[in-house]
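Q: The next part holds the structures, each set out as structure tokens.
Values quoted throughout were computed directly from the atomic coordinates according to the rules given, and no laboratory measurement underlies them. Here the structure is a predicted model, which is why all the values come from computation and not from measurement. Cβ atoms are built from the backbone, for glycine too; each structure is taken alone.
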Structure I
Amino acid sequence: MSGHSKWATIHRSKEVKDVKRGAAFTKLGRAITVAVKEGGGVSDPEQNFKLRLAVDKARQVNMPKENITRAIEKAAGGGGDQLTESLFEGFLPGGAAVLVQVLSDNRLRTAQEVRGILDKGGGTLGGSGSVSYQFRQMGEVIVTAKSGKTIEEQELELIDAGAEDIDQVENKIVIHCQPKSTFEVKEAVEKLGYQVESAELTMHPTSLVSVDELTQARIETLLEKIEDLDDVQKVYTNYA
């Protein structure tokens, strides 16, 4: 247990929480479509790991079942936008790193949009590999801590369930595991009686960069603008 007390000291992975509901569903629909296409047209979530994650995420935010089904059927039938998944890397004020995961039908346009926001906010867009080495892909399962057990007791049983790293954030426990084990860990902790809030793949920072409160405020403003871009799916950073 690392003992971090702030969410920012674990990682930051916002997925458009303050935009209109319809816009959020559009982004999720895109993720489902790409998951089907990248999975060779396999439309069964049980047989397509990435699709299973996308569908599960859509359900977590109460995306209507018919929207999910429509996105899957459209992709399986060869329809939908010709979207490409890209990862942009850059630097934020204070020297922190940022990864921006996008789905776009025009990578150059999206890169220019991200670059413009970074430049105006005191950051810079870097080249491929400039900061991604500071992160590693992991599965992340967030659960509500149990009230009848100590954190130490819960840590031991979560490790037995497949957790490799555990952080506590208020009354939440953030579990990190091997990417391919995400759903196995989710199911295991559910059997232990934990309430699962989310399960997804994340880019977990291997080191953290400390910034002062003023710089943190600048970073938050900048990242919110990036997250509002239509093509942006996820944003990760390593500031603390």
Structure II
Amino acid sequence: MKTAVKNMGVFYGVGVGPGDPELMTLKALTVLKAAQVIAVPRSSEPRSEGSSQALAIVKKALDLGDKDVLDLVFPMVKDKDALRRARELAASRVVERLKSGLDVAFITLGDPMLYSTFGYLAPIVKDRAPGAAVRVVPGITSFSAAASAVATPLAEASEKIIILPAAYDITEIEENLKRPFDTVVLMKVNRIFDRLLDLLCSMGLEDKAFFVARVGWPEEEIVTDLKGLRGRDLDYFSTVIVKKGARE
């Protein structure tokens, strides 16, 4: 196991939670207050969804006036070469600051170890700055906050749960709804919601599901009658949780 090099900065992945700054952990605040550099993942698209939501959360909890806010661009594309180039460029900018002895805190919505750009970036930073320590501060996920918002357990006893990014393949969602999972968490359902609703209705599951958008934000929305959402332009940060094993 490699040890950190003296005078080299630490690279932190910091989960800032789903939206409410009060849901940030004390550890997250401690690290952000101490770090000289706050790395902010952004999209190359001017009005991209979620490009600076993590920064908006942090700004509600912490004065960043004395911080070096480092914007790192990660385009929202599927082109693997473009993604690789963006990650390598971002890593080089982080490593430059680490080698200058500065701590860099990369902020991310939810948890850094779940569907986060940090998971792609950290190995490149490790490779380019093997003497730098990489540490992770976990955060509250959106689906945990969503379950809390409706006071519904995600799983109990021997129940099984699966978490799926819902923006890609409705067929895969159908296959997993048929599998023996008691709870199915579907993240970012905005683009496929009407098709998802049709699927849930065909399986008799529409009354065992609830919808939460922008959990923890002032505009938080909780809906238990999913049919009322048909045809709406839904927020990017939308989650549907299906409680197949829900008690009658």
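Q: Suppose mean count of other Cβ atoms within 10 Å over residues 64-71 works out to 12.2; of I, II, which structure was it derived from?
A: Numbers: I: 15.1; II: 12.2.
Among I, II, the structure yielding 12.2 for mean count of other Cβ atoms within 10 Å over residues 64-71 is II.
Q: A value of 22 was computed for relative contact order in percent (Cα under 8 Å, 6 or more apart); which of I, II is the source structure?
A: Working: I: 29; II: 22.
That value comes from structure II.
Q: Here's something else I'd like to know. Hey, semi-axes √(5λ) of the Cα gyration tensor in Å derived from one of I, II reads 28, 26, 14; which structure?
A: This value belongs to structure I.
Q: Among the shown structures I, II, from which was the value -9000 of helix-only ellipticity at 222 nm (-39500 (n - 2.57) for each DSSP H run of 4 or more, over all residues; to 500) calculated?
A: It traces back to II.
Q: A further question on this structure: Match the computed value 17.6 of mean count of other Cβ atoms within 10 Å over residues 176-183 to one of the structures I, II, and report its label.
A: Label of the source structure: I.
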